[in-house]
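Several structures are given next for inspection.
Here, each number is a calculation from the coordinates, and none is a lab measurement. This is a predicted model, so every value here is computed, not measured. Cβ atoms are built from the backbone, for glycine too; each structure is taken alone.
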Structure P
Amino acid sequence: MTATGHDDMITFAAVLPRVGALAGLDLGDKTIGVAVSDTFRSVATPLLTIRRVKFTEDAAHLLALVAERGLVGLVLGLPRNMDGSEGPRCQSTRAFARNLARLSPLPLAFWDERLSTVAAERALLEADTSRKRRSQVIDHVAAGYILQGALDRLAHIAKDAR
């Protein structure tokens with residue numbers, strides 16, 4: 001674990017309660033896409049997109065959502081470069097996580113989000129979603145892809161532990 005979040009899903013799984021919903025976040029410069037899982041962490045559902053204002057307001061909005069839904073952990077998409085290296089966007093995500101960790105004891109994990117927005121865009125195009133509607137939902141659909149990847153990994157870890 002880093003000072004603020006788990007880069008390894010095995011250590012993240014170890015600190016989570018057995019059941020409880022998670023949120024997946026797709027952090028952008030202007031928006032935060034949010035998806036949530038079911039209590040048993042099988043399915044990620046895109047929920048909403050938060051328009052970013054400043055950190056304190058963004059965090060307050062997220063933490064209100066955490067409390068309202070009884071979430072037990074957060075998975076933040078980590079926007080690595082295609083070669084796997086970390087650039088300025090990763091630094092920004094890690095800084096957001098560091099600041100959020102000061103406000104909440106909630107376990108945080110990072111999930112490699114390379115191509116999640118591409119996958120979300122492709123799914124929306126296949127569903128014949130209008131350009132306007134795609135722009136409204138792309139961030140929380142991408143958050144759904146991020147969270148679903150993490151949920152699938154957590155399920156695999158749980159299966160291996162049995």
Structure Q
Amino acid sequence: MSGFAPVLDDIAGFGPMLPPMGALMGLDLGDKTIGLAVSDTFRSSASPLETIRRKKFMVDATQMLKLAEERQIVGFVLGLPRNMDGSEGARCQSTRAFARNLARLTTAPITFWDERLSTVAAERALLEADTSRKRRAEVIDHVAASYILQGALDRLQHLKATP
């Protein structure tokens with residue numbers, strides 16, 4: 001899967017670039033880990049997949065793209081860690097750089113989803129499920145990725161329903 005993928009800032013432009021069916025992959029990029037989630041082929045629900053321990057970009061991307069290929073992923077949604085006031089800091093720049101580098105390795109379109117509070121929501125859901133502290137630490141990143149992806153899926157559904 002090599003080529004140049006379009007990197008779209010706006011999810012409204014992302015939807016029309018996707019085939020009618022096919023799964024999406026959501027990413028929660030952290031300094032030490034990358035949480036991964038996937039959708040069903042109808043793009044109605046997101047499920048946590050796994051967390052990759054970060055090494056180097058090419059190692060991480062190769063592992064992620066292998067999973068994407070196995071699951072026939074047709075697009076990527078990267079959580080964009082905006083500041084609470086909506087501004088973009090160093091972490092957003094790092095996420096955008098990751099997207100540009102990933103775009104060189106795939107032809108599947110890439111977009112961003114505002115991830116403010118996704119980790120908080122994931123943590124709350126895990127606490128409500130009475131998940132142990134150790135287990136929460138193991139799964140928080142890919143659960144957060146599923147919150148990011150679900151938000152994007154819901155928005156895509158809304159855009160499709162609105163002429």
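Quick one: mean count of other Cβ atoms within 10 Å over residues 76-83 came out at 22.1 when computed from one of P, Q, so which one is it? Intermediate values should be presented prior to the final figure.
Values: P: 17.0; Q: 22.1.
Source structure for this number: Q.
For structures P, Q, which has the highest computed value of mean count of other Cβ atoms within 10 Å over residues 36-43? Numbers along the way, then the final one.
Numbers: P: 16.6; Q: 20.5.
Largest value of mean count of other Cβ atoms within 10 Å over residues 36-43: Q.
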